[in-house]
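Some structures to go through are shown next.
Values in this text are rule-based calculations from the coordinates and carry no lab data. Quick caveat: nothing in here was measured; it's all calculated off a predicted structure. Cβ atoms are built from the backbone, for glycine too; each structure is taken alone.
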Structure 1
Amino acid sequence: MDIIFDVLRTAIAPSTAAFALAAIGLNFHFGLTGLLNMGQAGFMLLGMYGFAISIQQGWPIWIAVIVGLIAAAIFAVLLGWPTLKLRGDYLAIVTIAAAEMVRFLGRSQSLKDLTGASSGIRGSDYKAPFEELSPFPDSIVTLGPFSMHGSRSSSWWLTTVTWVLVLLCAGLFWRLANSPWGRVLKGIREDEDAVRSLGKNVYSYKMQALIIGGVIGALGGITWALGNSVQPDSMGRPTTFWLWTLLLLGGAATVFGPLLGSILFWSSLTLVKSLASAFIPSDVLAPTELEPFSLVLVGVTLMLLVVFRPQGVLGNKKELAF
């Protein structure tokens, strides 16, 4: 029963919702527009830094959120301006390099007073304004089989806010994907030369999709930081690959694919770790080896999924025909 509770707790965790948010942003890039953005972790990191630094400077929480989102939008413009004419692998290489630049900039000693360098920014330095907004009591609250704090870190308050944001952003994706704007993006995904021949400004549409997806990714970074702390290495290359994994797992270009993919990915990882800890002796597999072992098993499973069902759980194979 403890294993089941651990899996269910992971499924509703704020960090799971934060990754679902970032994957929804990636869905605008890849699912709608066909952009191979391998730097979504950079957008998340900019949102985290923009929010945390603004709170440290004494700004109100709503301004801090706006600063984090604007930082991601500016990054999208600077990134997209010279690169959106690139296609396929070339765009992927540029975007992953740009995300690494953001990470190394955060680690830079020259910006230590702002970013904390490699040590990052402690959660206690910026979480208070958000926790003060909580309608839940400042104590442990039990709802059904789950017990969490009412307002601090991975709390009922943060869980509620993050999943509401996920549903709102999923609704935004559904509305835009079924609008004339979204149909143009799908056309670009399928054949941008054909769309260009119809007089559409393909570059402008790509830029719009990059900005919207990046801003949603930054929102995911902000919510993730509210449950943890701002650490540059926490948003490294593996983060981007995890986002791609859970997006393709749930189904690209679908409304609920990122949500389902995030829940399945992190829940599966927790399940494998718990089962391995329970049934594999420590002299065979040390506790420090459980997580790498779990990632290997989950990775093999995902490889089989890509081979035998590339469209994901909810996806349509025609959506990935491009």
Structure 2
Amino acid sequence: MTMSIMYDLPIQNISFTTFKLNGFRDLEEWLPILSIPYFLMFLFSTASNTILIYLIISQRTLHSPMFVLIASMAVVDLCWPICFVPNMLLGFLFDWNRISLVGCLIQMFFIHYVGTFQSTLLVWMSLGRFFAICRPLHYHRYMQMPNFLKFIVVPVIRNIILITTMVYLAGKLKFCMNNEIDHCFCEHMALVQLACGAISVNNIVGLTAAFLIATADFVFIALSYVLIFASVIKSGKSNLKAINTCVTHIIVITCSLLLALMSFLSYRIRNNFSSNSRTFISTMYILLSSCFNPIIYGLRTKEIREQFLKFINKAKIFHSNVVM
């Protein structure tokens, strides 16, 4: 009995500082094959968003508020997968899936903060659609950079405070029972649930962040589109282009929110989700938006599409000259 107590005491005082990312652990023999679609999606996301950023920066005709927002979205979609996909692929192919607690917290901060910044941009883009359709005469005044910065500073500070608090509290926990994270990256609750102490405060802060950021932003976006539809119907004008654009944005935003909520709530309510399903939903929430946003917000915009075709033609001419 005495020996048992002596062996148990040190274990309880241990707090792991290194973790193993065990995403898709039940598919170990399939990981090299699974890395192929993830790599292709990452490659497409990186290439498409980089081209979109280059086009908007290099073409003076695209230096307007709407295109600045699209470029900002492309920067977010470029950076978001970089936070975890390279590390995830190294884990799939070479079993390099160890990460320190500090590295885990840094990754957690950037993944969650970049995600909240995307939500903030979607709010401003929906607001831009509202001004363009409902207040066209005042659009440029409302969308000037000073007004943009005044609007965005409050949500950005909100995001920083909530995400920093969430990550700080996660870093204060003791991890003495297990150091294997059932995920491909350091998602907040995937790490917190490994703690050996009470995590109710962490759970409350996570719920608060979800309510004050994702939910609040979605309500604001939905309200702006309701006002847009009401304005178009009331005016009696046939504005199919505007309605089509708004419907596309709503579908993208709704799908992204549903995937995010499924991933978020899977840790907090009883469900039949396996760890593989939870990991897949979390990774797709990030990668799908990073792949589709350049098409939806970029190529479907006439001005950007024209500049992209010019870019392709120049690339073909350059290639033919090099070959000759």
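Just checking, which of 1, 2 has the largest value of mean count of other Cβ atoms within 10 Å over residues 115-122?
Across 1, 2, mean count of other Cβ atoms within 10 Å over residues 115-122 peaks for 2.
Going by distance in nm of label points 7 Å out along Cα→Cβ at positions 35 and 291, which of structures 1, 2 comes out largest? Let's see the in-between values first.
Details: 1: 3.1; 2: 1.8.
Largest one: structure 1.
Of the structures labelled 1, 2, which one yields 2.8 when distance in nm of label points 7 Å out along Cα→Cβ at positions 43 and 251 is computed from its coordinates?
Details: 1: 2.2; 2: 2.8.
Traced to structure 2.
Assign the value 3.2, calculated as distance in nm of label points 7 Å out along Cα→Cβ at positions 67 and 91, to the correct structure from 1, 2. If you can, show how the numbers build up before the last one.
On the way: 1: 3.2; 2: 4.0.
Here the read-out was taken from 1.
Can you say which of 1, 2 returns 5, 20, 21, 15, 11, 10, 9, 6, 4, 1 when P(r) over Cα pairs in 5 Å bins from 0, in percent, for residues 259-306 alone is computed?
The value was obtained from structure 2.
If helix-only ellipticity at 222 nm (-39500 (n - 2.57) for each DSSP H run of 4 or more, over all residues; to 500) is computed to be -24500, which of 1, 2 is the source?
On the way: 1: -22000; 2: -24500.
The value was obtained from structure 2.
Work out relative contact order in percent (Cα under 8 Å, 6 or more apart) for each of structures 1, 2, then name the structure with the largest result.
1
Compute percent of Cα pairs over 38 Å apart for each of 1, 2 and report the one that scores greatest.
Structure 2 comes out on top.
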